[in-house]
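**Q** Below you'll find the structures, each written out as structure tokens.
Rule-based calculations on the coordinates, nothing more; no lab input. In this text, all values refer to a predicted model and were calculated from it rather than measured experimentally. Cβ atoms are built from the backbone, for glycine too; each structure is taken alone.
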Structure P
């Protein structure tokens, strides 16, 4: 099992994993990541600027999923956790927790003070993960591209 940064060859499989996950959750709808313009070219978005990163989980050459971090509010040093999805087969093994930890580590190293995320009530397993990992429920922040999301969380990092 390896976690690495995204590369262009990952784009098609990650788009498929994300769309299949959203279809399964009955969220293949406008206002979700399903219709993001950058979904088919995630590597271009995440490799374009510092302060962004997408981590890919791979086993024996097979991509099992991934998760990303990108700037959300530069003035307040808030990053956003984005597109944390796994294949059906990879779920239930603690792999989301590994990816989330890697994203948190990146966000802190990049100088962010908080990690914000948007989710949906249909994603109950994900909501439980966020709560177990110390995320606090909050109001949605202005500037969201995903109008259908109805659960919002934030984790504040201790400042050194």
Structure Q
């Protein structure tokens, strides 16, 4: 069962969160059936903590869980230029919450953290993608965003 919403808070990731984030990052990558090389993961973590880097990471922390095991989710996002406006827009890149936290408001809090940070930066739009089979996440996404008509294409170089 999910904990009450009041026990989970969201904040920017800190160096002390590294091991917990790495553990959760591995679970996230397993879900998407992908392998991210260790050097790429290390570089992303470095970027999250670098104030000059335009990519961000926040963690959800459950105050009822012991220190060292209390990070129960994370979100990453990236502001970027958009040709349809003067203002940047934000791509919400990764979102994960522990299975024990789902349906308890953790995912929503992570998304709302991105919304708030984006508003503070003068950004007016946040978008994201999900796998077509990720129906549990889509149940939340339809409550916090609007599904668009866009289809994604990709070409590896």
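**Q** Kindly point out which one of P, Q the value 0.95 was derived from, the read-out being FRET efficiency 1/(1 + (r/R0)^6) of positions 108 and 148 (r between Cβ atoms, R0 = 30 Å, to 0.05).
**A** Q
**Q** Here's another thing I want to ask about it. Work out the source of 6.4 here, i.e. which of P, Q gives that when mean projected area of the Cα convex hull in nm², for residues 36-99 alone is computed. Spell out each step's value before the answer.
**A** On the way: P: 5.3; Q: 6.4.
Attributed to the structure labelled Q.
**Q** While we're here: Have a look at P, Q and say which one yields 11.5 for mean count of other Cβ atoms within 10 Å over residues 28-35, as calculated.
**A** Only one of P, Q returns 11.5 for mean count of other Cβ atoms within 10 Å over residues 28-35, namely Q.
**Q** Here's something else I'd like to know. Using the calculated result 46, 35, 33 for Cα extents along the principal axes in Å, pick out the matching structure from P, Q.
**A** Q
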